[in-house]
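Every number in this text was worked out from the coordinates using simple rules, so none of it is lab data. Everything quoted here is computed from the prediction, not taken from an experiment. Cβ atoms are built from the backbone, for glycine too; each structure is taken alone.
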Structure 1
Amino acid sequence: MSAAGLTGQTADGWRYDGVARAFHWLVVAMLVVQYSVALLLASFLPKSAEEALANWHFAMGSSVCVVMLARLLWRLTHTPPPPPVDLSPGVRLLSRVTHWTFYAGFIVLPVLGWFAASAHGAQVKLAGLIPLPMLVPKDDPFGKAMQTVHPVIAVMLLALIALHIAGALYHAFIKRDGVVGRILPGRDAGVA
């Protein structure tokens with residue numbers, strides 16, 4: 001890996017480069033929309049709105065998958081900032097596992113949703129524009145099983161997001177070590 005992913009310095013080390021920060025916040029925005037739509041699908045909307053909302057959910061899910069694949073490629077070719085030196089080995093491991101689980105989870109989750117949609121007979125369109133092939137025939141047992149697995153994994157990832165946010169709040173308000181500043185949008189600190 002190169003140091004190409006490192007740009008400016010914060011109080012405790014290097015910041016993520018602008019592309020990595022843009023990927024992070026784009027995914028955050030997409031997931032806020034995606035989870036909101038998923039919650040609306042399962043709640044109080046009239047049946048007449050379900051198909052349009054489901055199509056939006058499929059479009060956003062396929063887009064999340066593509067953005068996460070691009071983000072993963074960027075991450076594999078650009079070195080992230082090193083962890084703070086005072087982090088315990090256990091917290092370093094938790095952070096590493098959390099980040100890699102995000103990559104895997106937000107690539108696998110949309111694919112499982114695609115299987116579920118196919119088994120339901122629904123057409124998934126990448127970004128709502130490009131029709132994707134059906135992965136399984138309608139009523140396929142595996143695809144139908146994914147209709148149950150998909151939301152379970154989504155909730156597990158939501159719990160992981162909560163852990164990630166808790167970690168960010170810990171760094172921002174308790175440790176005050178500048179770690180959160182590494183991923184915040186804006187100009188690179190310490191760069192002339």
Structure 2
Amino acid sequence: MKKFEKNEIIDILVSILALSLFFTFPEWGPKYFLYLSIILVSFTLKIILNKLMARKLQCMCTYKMRPKLIIIGLFIMLLKPALGISFMVAGSIEIAPYTFGRSGLKLVKLTPYDLGIISLAGIFVNLLIAYTFIFVESELAKLIVTINSLIAVFHLLPLPPLDGSKIFMWTIWGWLFIFLLSILPLVLV
């Protein structure tokens with residue numbers, strides 16, 4: 001079994017490029033490659049942890065880019081100077097209740113707990129990165145904290161098919177706690 005499908009890699013790369021444009025707007029230039037590097041590492045680690053947890057629970061997950069959401073996000077990005085705030089969701093993790101093995105397709109019954117844990121694994125890595133750099137006094141550290149916290153916050157939105165909806169179905173209070181944990185670094189930086 002392949003870890004990443006070709007279409008999934010393309011979806012991940014396009015999402016990373018779109019998020020890099022989004023975060024650097026309106027100051028595209030030398031900062032773009034810095035943002036691109038941070039997002040490349042943070043976003044890729046998030047997806048890898050989602051996949052590892054899915055594999056541990058004997059199922060599969062794939063990243064799916066959401067082109068309509070990217071277009072809406074880029075449009076909202078253009079309004080950022082006027083509105084003062086913007087957001088973008090580039091895609092989501094789709095969890096499949098099966099895996100392929102030597103004997104063929106193996107079905108697995110996934111509970112809300114299983115879906116929540118798989119979704120939480122990716123968000124955990126973003127929070128771990130953010131909290132690792134939170135007390136480092138440098139502009140680069142602040143940027144790493146901000147980007148990882150924002151990735152966690154937006155993936156925690158309780159809107160299907162985002163990770164937050166799966167965690168919210170599993171435990172509302174746990175979702176609230178994790179959501180507050182993801183906002184805290186934005187307040188502290």
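Overview of results
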quantity	calculated
When percent of Cα pairs over 25 Å apart is computed for each of 1, 2, the largest belongs to	1
Distance in nm of label points 7 Å out along Cα→Cβ at positions 54 and 166 from the coordinates reads 0.7; which among 1, 2	2
Computed 20 for relative contact order in percent (Cα under 8 Å, 6 or more apart) - originating structure among 1, 2	2
Given 8.9 for mean projected area of the Cα convex hull in nm², for residues 62-141 alone, calculated: source structure among 1, 2	2
